[in-house]
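Peer 1: Pasting the structures here.
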Structure I
Amino acid sequence: MKSAIITFFDSYPPKTGSGIVCSDFFRSWPVKKKKLFQFSKTKLNNKNIKSISIFKNNSIFKLINLPYLILVITKYLKNEKKKVVIIEGPSWIFYTFFVVFFFRVFYQNIFLIYRSHSIEYEIRKNNSNLIISILTKFFENYVVNKCNISTSVSTIEQKKFKKYYNCKTYLFPNSLDIKRLKNIKEKKFKFIPEKFIIFSGSYDYHPNKIAIDFIINKILPKIKKKNIKFVLTGNHNKKFNDKDIFNLGFVSTNKLKYLQQKSICLVVPIFEGYGTRIKILESLILGNRIISTKKGIEGIEYKNNHNILVCNSLHKMINGILKFSKVKKNTKYNLKMLENFSMIENSKKLFKYFNFKNEF
């Protein structure tokens, strides 16, 4: 059996939360004959990863290269009796629709799995025009119902898929390779504040922008009186003219591990978001403390965990930061809490379910 795993962005090497999830899934999928296919501006010398070169990372060049992507996948799967195509969800749903439609019409013996990371219709409904929203709902409806298996990241989104599309999805929580993160050797930063809170995420993503602006405009003026700074990481180059803000841009995972462990806590004032926040899962695994809104931590069980404060009140967030700043951090891993978010274990479960559903 051969498995082709598709991401419509450069997920390897990963530079975003979605990229980390996709690359961890690719490594964890328990099949020997597997290959990752991705759109990328970077050429890779890896026999297990095929990068479809695009001139620019935008919709036009991805659409132009979609037929070629399908061509190289069909060539890879040729002469294999059992063929599986797994499509990762964090991209415009039309790309997935195009691929699923092609294989359903011309190669019906291919088993299709759609790994959703969120409900894209909700994203487009809140951030795009009416036409895009309607088209997205049509495309997503087709994808989740035509694939042999469609997944969702939480029970909340399972119910929403049922409501929107009358589709029963397989629960696959957003997960990470816990062992990989635990074994990463941290790398020190030469220049970081003595006391700081951290947020990880690109300013270019609208929900993150709202959260970052909230920290800068609402939280930072209160906590900097206690000499607490704000450290921001993510794939963006925005400059902030404030000596209390340290925008480190994209950082490697071993440097991020150091920042997570040295910070007072991760602060996630997310008021609009979709799926499970990878930044929170990563922080839990790395032993950091977390202050989040209810929306930010949606999909994660947090009750009876003293390292997690969930609140929508600015006053409680500030008090939580000040309280954490006075208490020594316990960086031990809560493995029982994290077991539901193990990419290796969840990939094995999906593989067993695939074998059960296998129609070949």
Structure II
Amino acid sequence: MDVDTAKFVLDENQLNFAGKAFNFTDNNSFNRLFNFRIYCQREISADNSQGDPKPEIQKNCLNFMTLNGNAEDNKEFASLQYDLDGADENQKTQFVATVKTFDFRKKQISANIPVFKSTSKSVSGLYSINATGLLFTCSKDEGIQTLDATRLINGCLNDLSANAFKANLDDSKQKTGFDLDFNNLTVKNKVLSTSVNSVAIRDANSSSTINIRNLNLKCRKEIGSNLLEVSNVIRDCISYSEIGIGEVASNNNLTAQDQSSNKNIFITTNAGSISVQAEVTFLGITKKVTVSGTISYDEKSKKIMLVITDSRLPLGINSVKLVMYFLKKSLASKVIQIDNNLITVSI
């Protein structure tokens, strides 16, 4: 433990700790704070108003804590870094944040975090999340009495409500990235719901980008899955989801004729089956089509695979081959590969 220029108050009812820097190492984790103030308070009940001569600091802080900037140094924001080593040297997780307020209460965690970065390192590569404007509340198990980061994070991600924020996700192994502009995001009763103004799917191996606008998503969120891992979200959503998309546009950075879009898309998935309704546009021709088939996700290769088995076109025409022709002309890229009736999406 290292402390720089700090003030510390501890009595039977409170802990008040402020300073320029604080480092704390515990087994496989490393915690660092800058320009911070931590205030913890013991819950005082009617039959125990005199306080406890031996305060349980961790328990008290996990039930009532506020972290913010050090007011004595006129600091509006605190800085937080948390490192967690995995089972071997190739696994490591790091969280870095600029914090305006971060609160623990008995059954709830809430925060106003202007800047947040999460980095996960494993043998498969580096996976990072950068977010700005995070303002959220989430659930906390009141039975937690010692610092258990994994349990706190899992509980929070299974009962969560977040306001508008922006995020960038990058995967070094797949060389893909996502730029997201969220309107809101909630997780409740094993259901993930979100409204996203725009999503850009980038492929570092080429100049192609898939742009999605006005995305509304409702899908399954299993208790054990990690909301910070795209592969976990995709796996759960494939099992059951309802997705509405205003427009999908692909741009291979070639000529204007190589740019295309599909509008008013509605997708449902359930137990491996998928149904898609969309307005497909290519070279000024717009057709409303419906396709159905099967969907699966290979977590090892991080690829979504759709096999189209049925289709419906205007005037009662049924032709999977014709639908695949339009889709290949309008969507095929380094991210989306189309071969006969198989669509492969690399994530």
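Peer 1: Can you tell which of I, II yields 3.3 when distance in nm of label points 7 Å out along Cα→Cβ at positions 116 and 300 is derived from it?
Peer 2: Numbers: I: 2.2; II: 3.3.
Computing distance in nm of label points 7 Å out along Cα→Cβ at positions 116 and 300 on every structure in I, II gives 3.3 only for II.
Peer 1: If you work out relative contact order in percent (Cα under 8 Å, 6 or more apart) for I, II, which one comes out largest? Please report the intermediate quantities before stating the final value.
Peer 2: Details: I: 16; II: 8.
Sorting by relative contact order in percent (Cα under 8 Å, 6 or more apart) in descending order puts I first.
Peer 1: Quick one: helix-only ellipticity at 222 nm (-39500 (n - 2.57) for each DSSP H run of 4 or more, over all residues; to 500) came out at -3000 when computed from one of I, II, so which one is it? Display every interim value, and only then the final one.
Peer 2: Working: I: -12500; II: -3000.
Structure of origin is II.
Peer 1: Can I ask one more? Have a look at I, II and say which one yields 15.0 for mean count of other Cβ atoms within 10 Å over residues 148-155, as calculated. The partial results should precede the final answer.
Peer 2: On the way: I: 20.8; II: 15.0.
Source structure for this number: II.
Peer 1: Also: Which structure, out of I, II, was Kirkwood radius over Cα pairs in Å derived from, given a value of 21.4?
Peer 2: Attributed to the structure labelled I.
Only the coordinates and a few stated rules stand behind these numbers; no lab work does. All values reported here derive from a predicted model rather than from experimental measurement. Cβ atoms are built from the backbone, for glycine too; each structure is taken alone.
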